[in-house]
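Please go over the structures that come below.
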Structure I
């Protein structure tokens with residue numbers, strides 16, 4: 001996962017360098033967003049959450065052949081469905097872009113349509129790859145999750161950098177190469193899974209059965225899960241639609257700001273969420289509620305203890321991070337300022353984005369896909385309302401702030417309902433410990449902010465050294481103070497973080 005996020009960061013740097021926050025980057029972000037949103041429905045989102053508990057349940061019965069046939073049946077049906085959906089997406093790219101992004105300038109819209117037709121097949125590849133990865137994760141092959149995403153980013157980087165250096169291609173022609181990079185990356189993401197599937201005993205074959213106990217159970221859970229995740233994805237579409245009415249560069253600034261926020265989210269939160277779903281599912285199916293409670297508490301506090309110090313650094317040093325990573329080539333001071341503003345407002349909700357990754361799988365493990373759907377419907381309505389209000393006053397910053405506010409509300413609603421639905425899951429001492437960690441971070445932030453504002457210096461090297469020192473100080477002071485206050489699990493989390501760093 002760490003490797004994937006690093007390559008994702010390099011990809012964003014490449015795109016910022018060659019295209020800045022101009023109309024071509026806006027068009028690319030629009031084209032990439034459409035299949036990427038559908039991926040959440042037919043990839044690691046709704047389909048995986050409906051598929052994984054049933055797959056593990058069949059596996060717990062000890063019939064490996066039945067388990068494999070179920071997975072191959074799902075993959076076969078998915079292959080046919082995604083092929084049709086991809087063809088339709090390519091054919092109807094123009095009305096699709098016009099419908100979803102009515103505020104785009106004509107030139108931006110034209111390029112968004114061209115790039116959508118190139119990028120849309122990515123949906124086919126990532127849909128299959130995500131289901132394969134769900135299978136591998138259930139057999140404790142978590143390495144593939146990060147490697148798969150890294151291949152996408154590598155494909156994009158190579159198809160932009162190599163044509164520019166060797167052929168001198170730039171501007172509009174180069175953005176087309178970037179689109180083909182997504183296609184190439186998606187293809188690689190799919191192909192790399194096959195050797196690992198073979199290693200655990202799979203023999204790829206076509207099995208198409210729309211009936212049967214397991215497949216019928218999956219359809220039953222899939223539809224509300226798809227609706228729930230689809231509703232949540234409307235949040236992103238709503239943000240993009242409204243950003244299309246804002247000045248050029250707003251879509252790109254929100255995209256870069258969001259992906260910077262996704263870096264710690266991906267390294268810590270999403271990887272945790274991916275790992276806990278099979279664990280939660282096994283605990284629920286075997287009625288091991290004490291073990292489940294311990295897993296929930298540890299996954300929640302471990303995320304909080306890592307994410308809160310990171311949020312502190314983003315709040316104090318966010319502008320530096322944007323300058324270090326993107327301030328070069330076509331990425332000018334205006335683009336840097338807009339991206340920094342987006343990042344800061346997104347970071348307000350970083351802790352809640354993270355904690356949502358540990359609580360939502362509880363519902364899915366309990367075979368409840370409807371509750372997250374209902375909550376998502378409430379959240380999307382609230383987000384659209386807040387978007388409309390806040391963008392009037394603070395433009396693209398309002399869209400990021402609205403996302404943070406609704407992430408917080410989403411978490412507390414899910415928490416309230418899971419306590420009602422699963423009273424045997426204990427959250428004992430969870431939030432007092434997180435509150436102590438938050439107070440520690442506030443204590444660290446105040447002097448850090450004032451010291452940073454009085455340190456004079458310019459240049460990328462200076463900023464890197466300064467921010468590296470600050471980062472080390474923040475985590476060191478945090479864990480020292482947390483240990484002195486005897487916050488629960490702090491030693492385990494410290495050791496876990498240290499072992500992760502040593503492995504890198």
Structure II
């Protein structure tokens with residue numbers, strides 16, 4: 001552990017030293033081409049014909065397209081995107097940390113909080129150093145470029161994919177997505193993994209899975225060019241993290257006593273608080289992905305309310321029919337399932353479509369954490385795959401259905417040529433690519449962490465609890 005922390009410190013020091021030189025080079029004032037998911041700026045209009053041109057020629061020439069407005073900061077859009085960024089931070093710290101912490105046993109509470117908190121800090125730095133550049137610059141099908149490494153050329157005057165907010169705001173907003181995605185994974189292998197191994201895995205998986213998938217879908221890569229619809233991260237965030245979590249649950253192995261001892265949440269109160277913070281923060285996640293304070297943000301906002309509420313209701317209904325009682329944990333889990341499922345669809349489907357999507361998500365994810373989990377046989381501690389993986393797959397595919405205008409949707413990115421069958425096939429391809437990519441990278445990253453640091457703590461340390469054995473402190477007075 002000490003060796004890893006020393007190595008990280010030295011590496012960050014070297015990176016920081018290199019930042020000074022890169023930061024001095026200003027970028028061109030003209031913004032880069034926007035990402036596939038962002039509204040594209042129109043090409044400049046051709047120069048007007050000279051006044052002396054023949055009238056006949058002028059009449060024969062087609063009318064020039066209006067020039068695109070010059071990039072200009074809009075205070076309303078900027079304020080909304082800053083607020084959305086803050087809301088996504090709230091989702092992670094403390095929202096996700098409390099949600100996961102309450103689900104674990106009391107002897108592991110601080111270890112879960114620590115992992116989420118430190119991962120958020122670590123990924124935020126890596127995003128600024130190279131993640132943003134590799135995701136949102138360059139035009140490769142699978143990988144971006146190094147044009148903005150160390151945030152080179154980004155100043156208060158530059159614009160990124162969105163031309164009404166400063167690029168700094170876009171960098172920060174997208175960075176929160178990267179951080180929460182990596183933090184989601186820890187719920188799958190909680191209560192048994194070395195802290196040092198968690199950090200090493202996080203660096204590797206972020207670099208070789210999150211960043212490329214973000215570029216492929218949102219940064220002008222293969223799936224974006226193919227027309228895949230992912231408004232706020234069904235593939236990039238939820239399927240990506242869910243698959244990595246499932247692979248981790250297999251590779252780390254089951255907790256000591258799993259299937260023989262009770263593994264009940266130690267504080268459903270904290271879990272409910274965390275779920276509530278997730279729901280509130282998710283408005284920044286989804287409505288913020290509109291990139292502006294506009295009608296699309298309003299649509300995403302209302303869909304986030306409706307799909308979440310519908311999923312919470314359908315989950316507890318299914319739970320009542322199956323077990324005879326509705327649980328608070330079921331309501332919270334159902335709400336998260338609805339949030340996950342509506343994430344790729346939020347700006348593309350109509351309100352009634354989001355309700356149907358939420359109802360389906362609650363029932364399908366209930367099966368995901370029950371019947372499917374038993375079939376898979378993995379100890380996914382906090383059901384990362386059952387909720388995020390299954391919910392993300394369902395939402396990504398059904399976005400291709402409910403985005404249809406005939407079902408109240410917007411018609412996706414190309415309303416005039418939208419075809420449900422073709423779009424669903426594109427969505428399926430995006431799901432499959434994400435599953436394979438994340439699964440392979442996760443396997444390699446876990447294997448590297450295991451070979452270099454070891455993945456698991458000892459049985460004695462696990463029984464004692466990671467709060468004491470890994471961090472030397474406890475969450476509660478005994």
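Structure notes:
- When FRET efficiency 1/(1 + (r/R0)^6) of positions 187 and 259 (r between Cβ atoms, R0 = 25 Å, to 0.05) is worked out for each of I, II, structure II gives the greatest result.
- Given -18500 for helix-only ellipticity at 222 nm (-39500 (n - 2.57) for each DSSP H run of 4 or more, over all residues; to 500), calculated: source structure among I, II: II
- Structure from which 2.8 was derived, distance in nm of label points 7 Å out along Cα→Cβ at positions 115 and 323, options I, II: I
- Structure with the greatest value (metric mean projected area of the Cα convex hull in nm², set I, II): II
No lab work stands behind these numbers, since they all come straight from the coordinates. Nothing here was measured: the structure is a model prediction, and the numbers come from that model. Cβ atoms are built from the backbone, for glycine too; each structure is taken alone.
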